Structure I
Amino acid sequence: MSHNTSSITYDSTIESAIREIIKNLSKDYVISYRSVALLLIQEDKDILKLVAEKEGDVNNIRNIINKTKNSYDKPLNYVIGTMRQRYVEEVNDSVVIKKNNKSEIGNSKLDAITMHPISGFVILVLVLYFGLYKFVGQFGAGTVVDYIETNIFSAYVNPFINNIVNNCIPWEWLQNLIANDYGILTLGFRYAIAIVLPIVGAFFLVFSIIEDSGYLPRLSMLVDRLFKCIGLNGRAVIPMVLGFGCDTMATMVSRTLETKRERVLITLLLALTIPCSAQLGVIMALLSENVVALLVWILFMAFIFLFIGYLTSKVLPGENAKFYMEVPPLRMPKITNVLSKTYTRMHWYLVEIIPLFVFASVLIWLGNITGFFDIILKWLNPVVNMIGLPDELSKVFLFGFFRRDYGAAGLFDMRQSGLLNYRQLVVAASTLTLFVPCVAQFAMMIKERGAKTAFAMGAFIFVFSFIAGYFLNIILSVLGVLA
């Protein structure tokens, strides 16, 4: 491999494959033939589809790709990526002078600490405790949400809106669409702004700090051995952590995993066991009042994650992908970077998610005025009662399908009203966490994994969530825990 001002020159095998593929290209493309050939060698699905549509017969190209693959013991995208990285390092070494050797020594020691099975686990627990539990759970979902919900919306905003709408609009159906119990403004915007926004904002801030510090790749290395037990590897920690922010976004990011088997497995685990930041924050805020309740929920969800992951990895065909990841140096997070990333994600939330809350409010309004929801709720009531919960929880599960945040916020309202004891709260929180993914995530599952796979997952999750809740309720009742 040699330096070139226009492009990187790869080894003779890759270069030969590029030349052979270019001979088979005759149509016009937006990018150069060389770029198309490189993408084809790396088996980019979009480019393969595009070339097949334009060129027609691509058997010669596929033969060239397969012949090239047989020349290496690693995937071609890894081989090409390694050559590119080596080229960048050579260029970097030729122009950069490194003087801070003490910092490098310090970083190597920190690397060893953060990736060691014992010390790394302790650091992870501290990050989760202070980052998620204390900051997101107690401060974001507790202090901030309580203040905005109680002192602003419940005290002033909602009564003001209800008063104006009910006095100025003569039609009850329109009043209920805009205000009252399930209106766009009094339910949709209240949940989005007062309950969910502070929690999501707190999570995005913590996640941006962790991301900018370079800790995420080390976390990948730390959990790689554990994830291998459930058919994944350390790379899966990225969509997994993103899932604690938004499962829809994490499902989309799962396309970066190397094999179809991994992508299907991570999609199922995201949909089943990983609560989004809003749901996580509300549940942690509710359960943090009782340490035993919070501990039971965490252990139960961890058990389900490992149990389902292990069983699914044994059922799904295929081999585990090899794990490789570049580990950047640790650094102090830059305030400007953290604030910029947090702002960008908050902007995404406001633009993408609030319209979904409005849409969900309209669907709930339609379901109520048509009586369709009453039919579903009557069907759900016996199932909810089976796991030891009152009828009112049926509405929480139903709303949770439109938005996970809705379900969690509904659970928050019920607890505030004193309708649930701690055992019921743990069972409800656990079942709701396992319950079917929200509409947005389900749509992303269909897009990424296909309708057949997505509906099969949805059916399994619906049945399994209530079975798991049933057994959890029995175990807690028999043991007399959280009575």
Structure II
Amino acid sequence: MRAGFFETDITPALGMERPGGYGKAYCDTLHDPLKVRAAVFDDGDTAAALVGIDSCMIEADTVHAARQRICKRCGVPVENIMIGASHTHSGGPLPGPFPEDVADASELVRTLVLEQSIVGDPFYREWVIGQIETAVCEAHRRCVPVTCSVGSGSEAEAVHNRRFHMKSGRVCSHPGKGNPDILGPAGPIDPEVGVLAAWTAGGQLAGCVVNYACHGTTGPGGVSADWIHYLEQTIRGVMGEDAVVVFLNGACGDVTQVDNLSLRARESGESVARTVGTRVGAEVLKVLTTAARDDLTPVRVCRRTLRIPRRPPSAKSLERARKLFEDTGQSPERSSAERIFAKERLVLEHMISQRPEIDAEVQAVQIGPALFLSNPAEYFCSLGLRIKKESPFPFTYVVELANGSIGYVPDTEAFAADGGGYETVLTSYANLVPEAGNMIADASIELASKLRPGLVPSAETVAGPQPVWDYGNLGPELE
């Protein structure tokens, strides 16, 4: 078994646009560098790359371009590369739309996209593609014989589901702390902290892959990898600064650091980012120091592309949206929720005219007994838990926002009459049919069933019954 790790820098320039919301926002200060972190595992027959990128999202076209360049340069097959976005809301303008995407749209839609929405930067995108290529190819070049370990810890206090059943009979996202109408959470969390690690012949940690489900929305201030920065700091503080920490986010479409049932006044900022990252990092360290090590074989990869329909906005809602902008104008000033979602419906109408269906790649990367199952959605936690439950692997790690970006994909319960929450509202970002979540889950489980888990490393055991310890037979001595 051989493995290699490498990281590159993708910190955006100040003044660039900052994705993560429905209106313009900009990179104004620098908190910590953004990175591409890559791991390559090679069992002598198959090489696979797991890549984590500090970005809110990554588009399928960007993944395709990076994969092609990696394959051409170092030979890792296109289908064997998984690239997952960390979902930091403090990153650079990597995802679109780009100006060319609305070149043939109406003047109103072009204005709404280019002047009132976050727009991708083609120069930043091209630089990031090159940095992904460098990270993977350099990780591949640095592959050395290793032993590997895999295990899972649990961190249940750092995260919370943000959707709640209300006395009204509906579901609300972030209903507000202290709201007396809250009945209880409308969805679960996933406390599992998955850790796949590679160790050099000298016993040093070469690098690890960490999977955990939590939004990157702690917002420590400025450009930042968010709490993942402190996850990395915590692990490196014990294991050494040379250890590369590849983070792949779990199914956290409805999971954040905010506890709506708590009355704590503030759950964002520097201290919260440090708390979440340190708690998860501490759990990683527990797994690293206790999991048995061996060759984790085989390395196998398979994937499938789904064609998922979009759900269009109604004619009446589009008519109301157009009238709103006719009455109030197209000012790019900070908008009300009504204006934001009116804008989103009009942009979505144009998107559907171009592509009424989207492609969603579901990928499985096996490293011995560990299986990484990825999808390009901001995926609800309940769906991720279903995949884990039905997977035949002892260690199944769901990776969201990987190899593309198709927006929020809730479970079907969210679309029921007693459902709700803004994740179910039609926008340019969230617009797939209600069945999309189960379509992805079914495909993920199908891929898992095609693969056979490798052996889980076990600790050395004794050959047979051992003699009683000499001291153990003494006592009691009362006089």
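Using distance in nm of label points 7 Å out along Cα→Cβ at positions 150 and 166 for the comparison, can you identify which of I, II gives the largest number?
Working: I: 2.4; II: 4.3.
The maximum falls on structure II.
Of structures I, II, which gives -21500 when helix-only ellipticity at 222 nm (-39500 (n - 2.57) for each DSSP H run of 4 or more, over all residues; to 500) is computed from the coordinates?
On the way: I: -21500; II: -9000.
Of the structures listed, the value fits I.
The value 0.20 for FRET efficiency 1/(1 + (r/R0)^6) of positions 270 and 446 (r between Cβ atoms, R0 = 35 Å, to 0.05) was derived from one model only; which of I, II is it? Numbers along the way, then the final one.
Working: I: 1.00; II: 0.20.
The value was obtained from structure II.
Using distance in nm of label points 7 Å out along Cα→Cβ at positions 206 and 222, single out the structure from I, II with the greatest value.
Working: I: 1.4; II: 3.5.
If we compare distance in nm of label points 7 Å out along Cα→Cβ at positions 206 and 222 over I, II, the biggest value is for II.
Suppose distance in nm of label points 7 Å out along Cα→Cβ at positions 54 and 414 works out to 5.6; of I, II, which structure was it derived from?
On the way: I: 5.6; II: 2.7.
Here the read-out was taken from I.
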**Request:** For relative contact order in percent (Cα under 8 Å, 6 or more apart), the calculated result is 14, so let me know which of I, II that is.
**Result:** I
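For which of the structures I, II does the calculation of distance in nm of label points 7 Å out along Cα→Cβ at positions 78 and 190 return 5.4?
Working: I: 5.4; II: 2.8.
Going through each structure in turn, the value belongs to I.
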**Item:** Given 12.4 for mean count of other Cβ atoms within 10 Å over residues 174-181, calculated: source structure among I, II
**Value:** II
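Quick note: the coordinates plus some simple rules give every number you see, no bench work behind them. Note that the coordinates shown come from a computational prediction; the quantities given were computed from them, not determined experimentally. Cβ atoms are built from the backbone, for glycine too; each structure is taken alone.
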